[in-house]
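Participant: Structures for review follow.
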Structure 1
Amino acid sequence: MDEPFDFPVSSDRLLGGRLMLLQPQDGYRAAIDPVLLAAAVPAMSGELAVDLGCGVGTAGLCLAARVPGLRVFGLDSQPGLIRLAIRNADVNDLAGRVQFQCGDILDFHTVGFDHILVNPPYLARGSASISPNPIKAKANVEGDAGLVDWVNCAIAAVRPGGSVSFIHRADRGDELCALMTQGLGDIAWVDLLPREGGSAKRVILQGIRGSAEAGPARRSMVLHQSDGRFTAETEAVLREMAAIRVRD
């Protein structure tokens, strides 16, 4: 029998019902950010991707569901979330290709991966009040590892020619881009606009290790129509497992 968790757990569906996601009922809950991040990764069957700060495994599992034959490894420092991630891989019949481990990115030194995807804490340490919910606090606010550490870990882990993809707040996009250009080339920047003509709240940035291409190449993706419904492009990503066009 499965052991109970130390917090209430809900069961939700992603990717048009194809993926079941067990996650904490309160505090940190996966939104569409990790789904969009996974859709931006240019992975192929037979490759190995790493989801740093994986939480309950949302991004890595979405990526594995979209790319048959891809192997995914997820790392997160919160044991309770890793237990859920392992359960999620199992209930979705992905445990043979997707594995999760509890650990800190500051202690992660494995290299040679084809793709790195990262949905890090969005708030800099000391920049915001900390949630009383410990799971949410660690997921949302940087701890000992700042953004520079997340970027450096990702760059060190990816092989030459491999991709590093981040999703982050738009107001930290310039900071993230500057850090990524220290070890990556061919930077692509996708502004995620809530509506046409609006300002981005989130951005996806992707770079290629060893590329000499200049960047960033920038495009926008509009998430919602004027009536609040998702655009056709967003619907295709969220429900039909379509990939996001990162570069024009």
Structure 2
Amino acid sequence: MNGFQFFYKSFYDKKVLAYSRFQPITKAIFHVLAVIFIACIPFIFSLWMTYTTSISQLEESLEKDLPSFSLEDGKLKADLNEPYLNYSLNEGVFVLDPHNELSSTNLAELGEGVVFRHEEALLFRYGATHSVSYALIGLQEVTDEELTDRIGDVKGFLPLLLLIVSLLIYSGLLGVGFLGVTIFAYVGLLFRGKRKNIQYRHMWLITAYAMTMPVIAFAWVDVLIASIPAYLLLIATLAMVLYALFSIPIPKRKTSEKP
């Protein structure tokens, strides 16, 4: 069985998951790298779409008549008693919210757009929200008149910025993934029962492959369909680990022959 077949069958085949305890540790590590990468694809794609669309919306909004505002020492300054909302864009809405009055629920109701808050900008798209500090995009000190030129500069290095952010996200999720494999391997040992031949290294390998289906499925569903509570992912992963563990036969006790 080649690597692609093994990867595919690790989604569902308990025999393959049980056999994974004999795989080399290097293959298991590369398997985890691949699983986390595939799981990241919809989130990173959504991130790129949100940032690209939001920058275009911000450029368009700056061409409209906006209330006077500025960014000083990384904080939004605007003489507004309530949030300002500009609906005159082709797509989305531009919001000035210097007092952070709008909640995530309010933003979800607005659909998509950009909101300048007191200390950060929020790029929101139908419930998905990404926070960006003004310092990260070089807008710590800027007036509304200068903002158009600054946004042009941001747009120029946006692909590099998104690439760096994507790599940081992937690296962070890798750390969480390997930590999860380690913890679930210890938990799996508690359920091995009479399978005393199963050691920690075996459980680590089984867990690395058993996480394939729950991690990828939950990551894609969470971004593309509906948000899923994290505890369901933990339960599903543990279930797959035990599904593989219990398929391993219990060694038969050797009986001594009578003379």
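Participant: Taking -18000 as the value of helix-only ellipticity at 222 nm (-39500 (n - 2.57) for each DSSP H run of 4 or more, over all residues; to 500) derived from one of the structures shown (1, 2), identify that structure.
Facilitator: The correct label is 2.
Participant: Taking relative contact order in percent (Cα under 8 Å, 6 or more apart) from the coordinates of each of 1, 2, which one would give 25?
Facilitator: 2
Participant: Given a value of 5.5 for mean projected area of the Cα convex hull in nm², for residues 155-234 alone, point me to the structure among 1, 2 it was derived from. Working shown, then result.
Facilitator: Numbers: 1: 5.5; 2: 6.8.
The read-out was computed on structure 1.
Participant: For the read-out P(r) over Cα pairs in 10 Å bins from 0, in percent, a value of 7, 33, 39, 19, 2, 0 was computed from one structure; give its label from 1, 2. Working shown, then result.
Facilitator: Values: 1: 7, 33, 39, 19, 2, 0; 2: 6, 25, 23, 16, 14, 10, 4, 1, 1, 0, 0.
Attributed to the structure labelled 1.
Participant: Given that distance in nm of label points 7 Å out along Cα→Cβ at positions 51 and 99, derived from a single structure, equals 1.6, which label among 1, 2 identifies that structure?
Facilitator: Values: 1: 1.6; 2: 3.3.
Attributed to the structure labelled 1.
Throughout, read-outs are computed from the coordinates displayed, never taken from laboratory work. A quick note: this is a predicted structure, and the numbers were derived from the prediction, not measured. Cβ atoms are built from the backbone, for glycine too; each structure is taken alone.
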